[in-house]
Structure P
Amino acid sequence: MALNIVDRIDGEVRIRHVLASVSDKSGLDTFVKGLIEVNPEVKIYSTGGTFRAIGDALGGNAGRNLVRVSEYTGQPEMQGGLVKTLDFKIYLGLLSETYNDAHAGDLERVCGVAIDMVVVNLYPFRETVSQADVTPERARTNIDIGGPCMVRAAAKNFLRVASVTDPSDYPSILQETRSSGGSLSLETRFRLAAKAFNHTAQYDTAIAGYFGKCSVEEVKSCYTIVDGGSAGD
């Protein structure tokens, strides 16, 4: 398979389409309001509790800027919220390159948009497993799947996308977009990408560390084990 090697990118990327899904919602209301103040046309695509939090923050203006991911993709969320953002249309928007005509054609074919920023932090796995009464099942439930995928896709494509994983970065990002008229520099996108890869690496290390210490007997104690084949057989 030939690698997709890029030789032309933009130094400044205007933030027009933002994908947001966060467990830690601190500072989120101020951040999204700030992005909209800089660019009143910005669209924020979101899911679940993040969608509700942004909607509450924007109030009556939410309909102008806030889009539910399921409405964008045309696919409803899986029951229990297990699948919300793992969608071809989302990842076209994250991984497409500005100066790639084939990618532009792919986006046009599915009526997609190029996503310029991902605002994602992950399910609180470390906080969960630090509790004295944690069980393997509670730990398993707090393994984020869609979040790390979005973070990694955005960080890989720092050529065009900002991967924002830490609420402490919100003020400096807003300051830069205000001073630049709504854009983020390559320097900032690259710095955020490096931080994002470290974020997902630490997350996976925590998961591996916890389950590496669990015994199968601890796992079995969480469930009623049903023998005799798969459900539906």
Structure Q
Amino acid sequence: MTTAVAAERLGVSQRQVQRLIETGRLPATRTAGDAWVVDALAVNAMARTRPERGRPWSPSTAWAALWRISGLKVDWLDGRTTRRLDDRLASIDAEELVHAARRRASVRRFRASESFLAELDMFVIRTGAGAKELSRFALERDLSSVDGYCTNDAATRLVRDFHLTEDPRGNATLRVATAPSSILEGRDTMPVAVIAADLAESLEVRERSAGFRVLKELLR
């Protein structure tokens, strides 16, 4: 659908739809006339969720929140800020958390040759349906796609080396983490809350439901 139709469906301005495209929250492609066409499935999935409230957190706060509810230590916030965040997490619900933490990364979707998927998977920190262990989510790992985090420099290199082409419905999702850099060090899979948040933003109903269910459990 066009950005105008998407804006009407979501109850926002076309500029807001453009921002959702720029941040990777709405998959879209350009037409021959250089206009954006938004993925209708993604728009309808977003429209079914509760209206979002409040401004999203900064990347460092978003990552801290997901680290805290995963039971991990946060070393990039001071004690006072961490305590305030804990107080907020005690009252927030899963839908609010997904909205508040959405600036944790920019999302880019590509089409990769199936012969490259296994090797490409080795260069990202797995998340969502690409995570290795999904028993808690009652899901099986999707071996037909890659979904993972990386740095901006790594994303540029992977696009070049694996001949990735932009595709909003592609089989390779690269999530470029904005801050802090320490979250990516020494990991091959993201913590449970990050996996849950990424699943909660999935276009697939079953994945989205599983992500929200686990987030609700973590927030209790």
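Taken together, the values in this text are just the output of simple stated rules run on the coordinates, not laboratory data. Fair warning: this is a prediction, and the values are worked out from it, not measured in the lab. Cβ atoms are built from the backbone, for glycine too; each structure is taken alone.
Summary table below
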| quantity | calculated |
| --- | --- |
| Structure from which 1.09 was derived, Rg/Rh (Cα atoms, Kirkwood Rh), for residues 56-135 alone, options P, Q | P |
| Value 32, 11, 8, calculated as semi-axes √(5λ) of the Cα gyration tensor in Å, for residues 88-127 alone, assigned to which of P, Q | Q |
| If mean count of other Cβ atoms within 10 Å over residues 112-119 is computed and equals 13.5, the structure in P, Q | Q |
| Among P, Q, which structure scores highest (criterion: distance in nm of label points 7 Å out along Cα→Cβ at positions 120 and 144) | Q |
| With distance in nm of label points 7 Å out along Cα→Cβ at positions 16 and 32 derived as 3.4, matching label from P, Q | Q |
| FRET efficiency 1/(1 + (r/R0)^6) of positions 72 and 208 (r between Cβ atoms, R0 = 35 Å, to 0.05) derived as 0.60 - corresponding label from P, Q | P |
| P(r) over Cα pairs in 10 Å bins from 0, in percent derived as 8, 34, 37, 19, 2, 0 - corresponding label from P, Q | Q |
